Structure 1
Amino acid sequence: MSRLTGKKMVVIGGSRGVGRRIVEFAVRNDARVLAVARQEDSLRQLVQEVPGAEVLSLDARDEGAPAKVFDVLQPDILVLCAGAFPPTAPLHEQSWPEFSVNWETDVKIAFHFCKAALSRPLPSGASVVLISSGAAIAGSPISGGYAGAKRTQIFMANYSQKESDRLQLGLRFLAFAPRIMPDTDLGKHAVSGYSRYLGISATDFVQSMDLAPTSSDVAAAVIESVTDPDRSKGNVFIVSGQGVEAVPS
């Protein structure tokens, strides 16, 4: 029997990048998986390439999005990895809308879905996974409010866990902070921005990184954390090419 047999998983932002990889891993491990994203073309491609995946097109930033998603499939595992591409320019060259784009997207989505997980609530024993970023730990000087927004997602996972414990809901909230993943569109966007800013080639920038993780590394870490919690003590984790490291609370 596969590790996710009988489990229901919802992946917000499941049509591309690490979200797409998590969908693939979960389907392969016999979960029922609903991938949620805005772009219908990407979802249609996902259905063609990952038989068994279910899809739902909507804007996860909307306040009513969680109810619409949970009415289709109430998950045992909810993964939040949707977000906007940040700017790639120093602070003084950005406008406020550019600087705040990840607050209005990544943080807003996490807020609505964490709130709904606690308020509905999701079934006892359910896991909620927020895909943050290594920028939340180390900063990101050309990405506007991105690092702060991703750090806030980590705070939200911690706050939500405290509320689940206080209300005895039996939910588990986790946050993963992967380093730049050059095999994803977001990672390529970051590599391009930083290499241009530093005046070096994209290849040289990637080589300067300490063993960058792949989207598969992150997906595997997520699947392991929700199927074998005894092996993933804690609730905030950095993911690099060297493995998974818990962040002390």
Structure 2
Amino acid sequence: MLEIKGLTKLYRNVAAVDNASFTVRPGEVTGYLGPNGSGKSTTVKMITTLLEPTRGQVLLDGRDIRSDLGGFKQRLGYVPEEPILYSYLTGLEYLQLLGRLRHLPPERVSRKANELLELFSLGAYRHAPIATYSKGMKQRVLISAALLHDPDVLILDEPLSGIDVTSAQLFQHLLEELARAGKTILYISHVLEVVEKVCARVVIIYKGKIRACDSVEKLRDLMNLPSLVEIFAQLAEERDLQQTARDIVGVMKA
């Protein structure tokens, strides 16, 4: 189990994330939602050790991840929001490089890399430079890289960015299979319809503070709202969005 306890990040005494606490359980997908600037990316960077928290802890199976960073990173698969890749490498070379960095046997890495690229419809492009890939293809390489070493924990930050409809459907099924395999999955997304389908629980953050942490069904019942979209709007938006849309059209006509 991944536990986030009192996680806080201050910038000049202003909290980007303020005392965030929640758990991500094995065998289920936990959605992490919030509008732009709410603190999602800062939280993810602290969990993945890319950013040092001001206060708080991240625990994996009851142990502070910073007590064994190398061990934690071996158990972590991470898809970042931005597809930053070595564009001069081919898709296959990139996965082989990551396999070597994780000290996996070369023959096993090559086999798994080729199989993953084939399954993600990238087999025909495995020897092409990543610079020639579309955004969606790069995302599929990143997802392959996150799965290559069979991690226990998956942090997926906007993994569907730029992905086509077929690949998005495959990814939904993949999330379900990964959960059945007992993986601990934190899924960050703006696509609330997908979150509602695949996530057992959701955490909603707004202005650095956790506003909700429960199953979608319980949140629907508690708030007497029919969908996650409306729950999210209620908890994480202070504006009347319909009126704002009217105002925008009014400005256009003025």
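None of the figures in this text is laboratory data; all of them are computed from the coordinates on show. Note that the coordinates shown come from a computational prediction; the quantities given were computed from them, not determined experimentally. Cβ atoms are built from the backbone, for glycine too; each structure is taken alone.
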Name the one structure among 1, 2 that distance in nm of label points 7 Å out along Cα→Cβ at positions 59 and 99 of 2.4 was derived from.
1
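Suppose FRET efficiency 1/(1 + (r/R0)^6) of positions 51 and 195 (r between Cβ atoms, R0 = 35 Å, to 0.05) works out to 0.90; of 1, 2, which structure was it derived from?
Matching structure: 2.
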Have a look at 1, 2 and say which one yields 17 for relative contact order in percent (Cα under 8 Å, 6 or more apart), as calculated.
1
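Identify the structure, out of 1, 2, from whose coordinates Rg and Dmax of the Cα atoms in Å was calculated to give 17.2, 55.
Derived from 1, not from the others.
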If you work out distance in nm of label points 7 Å out along Cα→Cβ at positions 91 and 107 for 1, 2, which one comes out largest?
2
When you work out distance in nm of label points 7 Å out along Cα→Cβ at positions 3 and 155 for each of the structures 1, 2, which one comes out largest?
1
Out of 1, 2, choose the structure whose coordinates give FRET efficiency 1/(1 + (r/R0)^6) of positions 131 and 179 (r between Cβ atoms, R0 = 41 Å, to 0.05) equal to 0.75 when calculated.
2
Suppose percent of Cα pairs over 19 Å apart, for residues 67-122 alone works out to 42; of 1, 2, which structure was it derived from?
1
One of 1, 2 was used to compute Rg and Dmax of the Cα atoms in Å, for residues 11-138 alone, and the answer was 17.7, 51. Which one was it?
2
